[in-house]
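Following this line, the structures themselves.
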Structure 1
Amino acid sequence: MIVRNASRGSVLGEAVRPADTFLLRLKGLSRAGALAPGEGLWISPCAGIHSFGMRFDFDALFIGPDRKVIGMYERFRRNRLSRIFRNAQGVLELPAGTIGRTGTEVGDEIRFET
């Protein structure tokens, strides 16, 4: 799917995969070698993440039920735990640097297009 930051008029990813089953959420990006530009993973439902066993840093956007960014991590490093965002509907994991490149901020509206 394509994911856009509607508030900034930018594309966050053109090849974002959903992880909406228990097994897909469990696997996440743990076996991936890296995320290529334009790739991403939408994990839903999800209120917190970890990067244990990961081989690369990534950006993470926590999205609320109104499709607005409620929390984010730029360059989430390996072997870390995020805080819990209780109101998060899910988390969008993107290549490191995407948040900075697109100017994404807390409160921005995110659109998912299939």
Structure 2
Amino acid sequence: MIEGYCLRVAKFYENGLDGDAWHSDLLRRMTLSIPKLRPALLEKDLWYLLDDLRAFRHKFRHLYARPLEAQRVMLVQQQVETAVAGFVAAHLTFIETLEQIYEQLPSDQ
């Protein structure tokens, strides 16, 4: 959900993503503001949290033979709840700032 949202923002405002590390690059790009075009979507703290969850997902997908650590999974679950709440707030701020940018555009009279 969050990755798809970020991907749509990146594709609309920027060029596509290349390379093996495009997932981490995508999150990093969402911390950048493009003046007069779009604000940063993610603050650094939320970026760090989402990148940590991305890394866990990557590790989980490639851990076929090893058991999961219950404590780590419970910690990740708590992080997910925090990340989702933070992302909802970031989305609302992002939309509000885009509306302000739109209002400052010259009108065609």
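Just so you know, all these numbers are worked out from the coordinates, no wet-lab data involved. Remember, predicted model here, so these are calculated numbers, not experimental data. Cβ atoms are built from the backbone, for glycine too; each structure is taken alone.
Of the structures labelled 1, 2, one was used to calculate distance in nm of label points 7 Å out along Cα→Cβ at positions 59 and 99, giving 4.0. Name it. Considering all the candidates, the number was obtained from 2.
Suppose you compute helix-only ellipticity at 222 nm (-39500 (n - 2.57) for each DSSP H run of 4 or more, over all residues; to 500) for every structure in 1, 2: which one lands on -2000? Value -2000 for helix-only ellipticity at 222 nm (-39500 (n - 2.57) for each DSSP H run of 4 or more, over all residues; to 500) corresponds to 1 out of 1, 2. For which of 1, 2 does P(r) over Cα pairs in 5 Å bins from 0, in percent, for residues 35-74 alone, calculated from the coordinates, equal 6, 17, 32, 26, 14, 4, 0? Answer by label: 1. In this comparison of 1, 2, the computed figure 25 for percent of Cα pairs over 21 Å apart is attributed to 1.
Quick check: 33 is what I get for relative contact order in percent (Cα under 8 Å, 6 or more apart), calculated from one of 1, 2. Which structure matches? Computed on structure 1.
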